[in-house]
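Listed next: structures, encoded as structure tokens.
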Structure 1
Amino acid sequence: MSRNAIVTGAAGFIGSHLVDLLLENEFSVIGIDNMRTGNIQNLAGPLKNGNFQLLKEDICNQKFPDIVKEDVDVIFHLAAISSVKVSVEDPILVNDTNVRGTINVLEMARKRNAKKIVLSSSAAVYGNPDSLPVREDTPLDPLSPYAASKISAEMYCISYGKLYGITPVIFRYFNVNGPRQEDSEYSGVIPIFINQGLQNKDITIEGDGSQTRSFIYVEDVAKATYLGSQLESDSGHILNLSGSDSISILELARMVKELVPDSTSTIVHRSAREGDVKDSIGSMERTSDVLGFSPTVPFKTGLDRTVSWYRLHQD
């Protein structure tokens, strides 16, 4: 069993939950984050744990592959710019981080004799598929530079697996939700809607709201990502991580209003966002077969927990 791990993006939304889980399972963890969007408060617990150390480093740094001196079993690579909007505005920045940064992480894995790389990829690689739920063998169709960068990162992980024996486990995350997700114009839709509701601002939908998404709770994502590191196969895997049901963005906005009953917010619409897919839900059949895993937190339960967390953490 692997017991020494590196987590890039450790202070981020998903990365910090993964760090928590790894420490609970008695890993020694080196967390790496440049703190561009990471939040040190997300690591308040781990920073008190003697089995955790945090390196404030950037995966794009030319010297990054050499900053860790000891060998590790597995690297979880979550550090990325994960915004379609940013990628449309600045494709070069996103390529540098998501592609060149991934190569640096893979070089670190090679130098530190890591047996496995677990990559956080995205459902964005599928674009607008012909049928749903989308399976892992669906042809890739990037609609944004972000999606293109994630496909490139996947291909580099696969090539390093073939060349250097670093087994790749690639997770294509669909829409992850839960506590600790950053609230900004570049965030996922749930924290934006929740904070608009809590602050009595208009809940703003991009487009007509008919677009659909499947949401999966962050603790389920962390658990599946951890399980991926424990697979004994050397052949590598590409696995979806998706919720089991989809919901329209308009219906989501109405649910958030119901969960913030004292809000005076109204639902408004503006122009659709460039590069966004219309509908997104993934098949979990392969993931269930390979990992023996299915999500355990229903969407409504996760949304309730998330609203409660943001209430407690309002500025």
Structure 2
Amino acid sequence: MVKLGVIGCGGIATHQLKSVWPDGLFELVAGADIRPEQLEAFRQAFGLQRGYADYRDLLRDEAVEAVMICTPTWLHAEMAIAAAAAGKPTFLQKPMAMCSYDCVKIARAFEAAGLGLQIGFVRRFDSDWWTLKRVVDSGELGRPLVWRQIAGGTAPARPFFMDRIEGGGPLIDGMVHNYDFATHCFGEPVWVKSNPCRIRPDTTAVDTGTVLIGFEHGDQVMASWSWGLPAGVRASSATDVIGPNGVLFFPGSYDAAKVEGKIDPATEGAYLMVLKDGVEKVIPFTRGAMFRDELRHFAEWVSTGGTPRVVAADGLRATRIAELALGGGGMV
């Protein structure tokens, strides 16, 4: 059982710990948060043993074997570098940092300390998105491929998400999952083009934009997102991947009647591939628990002295794409 310290005892930390807590992999020996009510909530939910207002006091706690950092993005670099200096293997929520320079500093700190650092790209543990990876690797759609997505809605409630300095908006905080998983599927990114803009007058971060990414083998990603809509309003959404042999529709992007009777909706989801002459192929996947699996992996490599599956280089790569997307594009 890993003796865990959590820095930032808010919503995402709560969600992640609840997903894995029944497995008995962690003992929550310490938590750090400037809000006393959050520390009390962790005492009630997870048996938190010691609460600190200052994260540096948590890092000095010798009982803490490993650390989760689940704070707003602008705080990641300072806290992660301090965790490395304190000798704590670390799980760091995505995005790794607000800029690639800070990512490099974090990576160097953990490398110098000889410690593991896992970046919280939870889609790497998602049985849904792994279906895309399987299809890409199969070659059935041919190459090059273009992964397209449109989505729009209301920004998350906490103000830092839409602060230009503290959270950066959807082109970094939300789309970073797409950037990371696309590099996992397609290889190294080469260039980025974008048209970032703000449609909300009451925030400082870019809230809307379309991002194009080109990869080393000719594949591309087109993601058009907005967090600029008023509360309770959602725009249309769709996700697919097109290639020379056909198209792959993500769940929710095709008529659900096409898979009725072909999957168990309680335990399975499905992608729909349409090939030459309209031939349709249902590609099922077993629904998983990605947040649970992500933290199970964290516990495993910390306990065994192994290597994280998602590392600092992945966080740096995705943050570099986000930097360029927020700035209108450029060469990676």
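Readers should treat all values here as calculations from the given coordinates under stated rules, not as data from a laboratory. A quick note: this is a predicted structure, and the numbers were derived from the prediction, not measured. Cβ atoms are built from the backbone, for glycine too; each structure is taken alone.
At a glance:
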{"read-out": "Winner on FRET efficiency 1/(1 + (r/R0)^6) of positions 198 and 246 (r between Cβ atoms, R0 = 41 Å, to 0.05) once structures 1, 2 are ranked, highest first", "value": "1"}
{"read-out": "With distance in nm of label points 7 Å out along Cα→Cβ at positions 142 and 238 derived as 2.1, matching label from 1, 2", "value": "2"}
{"read-out": "Highest-scoring label, criterion being FRET efficiency 1/(1 + (r/R0)^6) of positions 222 and 286 (r between Cβ atoms, R0 = 30 Å, to 0.05), among 1, 2", "value": "1"}
{"read-out": "Winner on distance in nm of label points 7 Å out along Cα→Cβ at positions 190 and 214 once structures 1, 2 are ranked, highest first", "value": "1"}
{"read-out": "Structures 1, 2, by mean count of other Cβ atoms within 10 Å over residues 102-109: label with the highest value", "value": "1"}
{"read-out": "Structure from which 18.7, 58 was derived, Rg and Dmax of the Cα atoms in Å, options 1, 2", "value": "1"}
{"read-out": "Highest-scoring label, criterion being distance in nm of label points 7 Å out along Cα→Cβ at positions 14 and 118, among 1, 2", "value": "2"}
